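Once you scroll down, you'll see the structures, which are given as structure tokens.
Every read-out reported here was derived from the displayed coordinates using simple, explicitly stated rules and does not represent laboratory data. Worth saying up front: this structure is predicted, and the values here are computed from it rather than measured. Cβ atoms are built from the backbone, for glycine too; each structure is taken alone.
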Structure 1
Amino acid sequence: MHLIMMAIFAFLVSIVFAGINTETSTAKGRVFYGVKVFSSFIGIGLVLAWLLYFFIP
């Protein structure tokens, strides 16, 4: 359940961040930026989860 909630949050935030991004003006650039933000959220969340699982009893 936590992974699903994290993915929903990452999806919604990446949509907002891609929409308000001023560095890219094309739709293709905004989609690429949104995918990059989404994958960063998921990747960092999974890495932190594994670190907390192994190093914090």
Structure 2
Amino acid sequence: MGAVDDHMVATLAALLELRIPPQYAAGVAENLERLLLQAKLVMEFELPPDTEPAPVFRA
């Protein structure tokens, strides 16, 4: 871990217009790092070539 630092948290917070108190920046960085690792696992999962999207049902 360690790819997400306080500077990245501050930059992303500014882009999203979020106010993150300084005492929470390290925790936010840790959680964002975990989310990025989980997203990587999802994106690396290869689907069979015959996979089709699920139908969309609307009421």
Checklist outcome for this item: Candidates 1, 2; distance in nm of label points 7 Å out along Cα→Cβ at positions 8 and 32 computed = 3.2; producing structure is 1
Checklist outcome for this item: semi-axes √(5λ) of the Cα gyration tensor in Å, calculated, reads 33, 17, 9; among 1, 2 the input was structure 2
Checklist entry - Any idea which of 1, 2 comes out highest on distance in nm of label points 7 Å out along Cα→Cβ at positions 16 and 48? => result 2
Next on the checklist: Quick check: -29500 is what I get for helix-only ellipticity at 222 nm (-39500 (n - 2.57) for each DSSP H run of 4 or more, over all residues; to 500), calculated from one of 1, 2. Which structure matches?
Outcome noted: 1
